[in-house]
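Structures for review follow.
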Structure 1
Amino acid sequence: MTKTRVPLAETPTPVERIASLDAGGASELWVKRDDRTHAAYGGNKVRKLETLLGDARERGARRLVTVGAVGSHHVLATTYFGTRAGFEVEAVLVPQPRTEHVVEVLRADLALGLRAFPVGSWGAAPWAMAARAYAGGAAEKARVIPVGGSSVLGSMPYVDAGLELATQVRAGELPEPDVCVVAVGSGGTAGGLAAGFAAGGLRTTVVGVCVSTPPWALTMLTHHFARACARRHGVQRGRLRVVIDRRFLGPGYAHPTPEGAEATSVAADLAGLPLDPTYTAKAFACALWFVRARRARHVLYWHTLSSAPMTPLLEGAPPEDEIPAPLRALILNKPVAIARHAGEG
């Protein structure tokens, strides 16, 4: 385990009750505002990058090499925080269905100095990653950061986040949640939270909402991260409570769903929460289901999308029609089947 952390996250992040969505007093909805982990760019990647950037610095790396979809929040966060920590940042990018948010994220990546390497599918990504990792040899030491920042190292800050929530419960800021609903694209956030809740003495079950394929792989990864984080923190494996919910995935990664669209409208109108169709809309739809079906008394939705304004990140960004053609080609203008992969989360 790295001994170095790059301090980034502004914690503890607040918790809020969305009283307007209570189900007749039988079920209530709370939100953990990890969208506010940083004023410039928040979300769940900020916590992960504290250990990932610390590890890269400890190893003497000069470059960071990562991977994600063309609209990846992880790639944007790595670019923003990595360049500010003194690293060159490179990313292998793969196709993703078009939304205006996807276009904005890519434009911001380029404005912030990302060196992007497009490939046509997730199957081609490992080879491109290997090529970039070894480019320049030992003289240009690179550190590979996995998709979504999800590794045991990247997940450990979410053990701390689980302990942070336990402290807030003990302080009376919210009741102990029966379930904590969070988007799962690569398993690191949910796995770390499960270990953190167990370490903090909470009986909360983490419900990871599957947003990428194949679900069985996400289930394995999430449980792997939960067990590994628990071992490192000295938590008994039998105390871990984490399940994967596949019902809100829809056609696949980054494909909007009717449930997600309805959740987006509800979140904006009644909770003031911005959602994205890839991750948080599907997770919030699941949280709404728990409340409406009265399947849990206290439901916590862990909000992982940055709520910081994008405008400052777009300063100097190229307009869409000036983005290099190979990168523009990754923005798919019609729904297609995305190659199976583990995404972000």
Structure 2
Amino acid sequence: MTAVGWLPEGRNGGWIYRDRVQAAQAGLSVSAFYARRHPHSEVGVWRQRLAAGEISRNGAILRRDAPLAAGDRLAWHRPPWCEPAVPRLPGPLFDDGDLVVFNKPSGLPVLPAGGFLEHTLLRQLERQVAAGELDGRPGAPRPVHRLGRFSSGLVLCARRASSRAWLSALLRESTAGGPGAAAPPSAGTCRKLYRALLQLPLPGSPLQALAPGASLHLTTPIGRRPHPRLGRLWCAAPGDPAALHASSRLTLLEQLPEGALVEVAIATGRPHQIRIHTAAMGAPLLGDPLYGPGGGACSDALPGEGGYRLHAHRVHLPLPEGGQLQLEAPLPAGLRGAADG
């Protein structure tokens, strides 16, 4: 199923970002607090926002910089801004009254972030429910997990909060279900299969010696690293005791002239896991502006920038009442191999 049309670019209604000053932040000026909290803007920009009356402390609008005390409640009233055009969300692939699964088009953010507020999958879902375009059962479906803005494919949503909590835990710490990428999942586990196109591997990458149909187990830990535009960003973090364990199994499907077509089964749901794991082994996603060889982040790129091809292709999911749900999102043209017809 494909998206029908696009939402044109347009202005939203603005947003209020709320914070509470912690003891370790007491004594900072308002501008210094926000420059640390939102490093995309320097101190001088925050002083301009103060002068414009956009920031309040404990309910009162501030016009000048001032030192903060522990417990102060701050609110930045961000004025309306223009959001880029995004694809419209197609109808669901599956809906059992609680669990709802969509095939997200590339270019559509799942949740508000990175300059998107209204042009997201979540807001489109809320509008579809309000307009009666989805089944009128109680409760609006909400996403259980994210896909990157330019990743496409299966996104799981649920109407009940208890279902979202259960699914979130299952997706976060699922198991790959067997030694091979095509092995079926064990009872009670979830398995997610992605399709991706990698750049030609660098010398020394284990992908160089891989034959079509063979697999690699990737276990590079993922942790936060400094980033000049975001403060900190998830990256490859070998040797960091605070990093998160991460496990992926990559299977080479076909060597194409432009790169390697692969399937990836992820056994842990870490941020940007596939982008980081493939980059860490010396074969980043073809066209990825953020993660380069080694799994570190480029200083002048952001996670929401596109150029790569990554698709959540299949999911095998245990159902609470028993049995397994198996769903597939059709492959985009750029991720089809000879065996796909």
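FYI, it's all coordinate maths here, none of it is from the lab. Bear in mind the structure is a predicted one, so any value in this text is a computation, not a measurement. Cβ atoms are built from the backbone, for glycine too; each structure is taken alone.
Below, the figures for the structure above:
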{"item": "Which entry (1, 2) yields the derived value -11000 for helix-only ellipticity at 222 nm (-39500 (n - 2.57) for each DSSP H run of 4 or more, over all residues; to 500)", "result": "1"}
{"item": "If FRET efficiency 1/(1 + (r/R0)^6) of positions 57 and 329 (r between Cβ atoms, R0 = 35 Å, to 0.05) is computed and equals 0.50, the structure in 1, 2", "result": "1"}
{"item": "Top of 1, 2 by mean count of other Cβ atoms within 10 Å over residues 49-56, largest first", "result": "1"}
{"item": "Structure (1, 2) behind the derived value 1.0 of distance in nm of label points 7 Å out along Cα→Cβ at positions 89 and 113", "result": "1"}
{"item": "Structure (1, 2) behind the derived value 3.3 of distance in nm of label points 7 Å out along Cα→Cβ at positions 121 and 193", "result": "1"}
{"item": "Answer label among 1, 2 for the case where relative contact order in percent (Cα under 8 Å, 6 or more apart), calculated from the coordinates, equals 25", "result": "1"}
{"item": "semi-axes √(5λ) of the Cα gyration tensor in Å from the coordinates reads 31, 23, 18; which among 1, 2", "result": "1"}
{"item": "Origin of the derived value 0.10 (FRET efficiency 1/(1 + (r/R0)^6) of positions 41 and 321 (r between Cβ atoms, R0 = 35 Å, to 0.05); candidates 1, 2)", "result": "2"}
{"item": "Structures 1, 2, by distance in nm of label points 7 Å out along Cα→Cβ at positions 145 and 201: label with the highest value", "result": "1"}
{"item": "When FRET efficiency 1/(1 + (r/R0)^6) of positions 97 and 249 (r between Cβ atoms, R0 = 30 Å, to 0.05) is computed for each of 1, 2, the largest belongs to", "result": "1"}
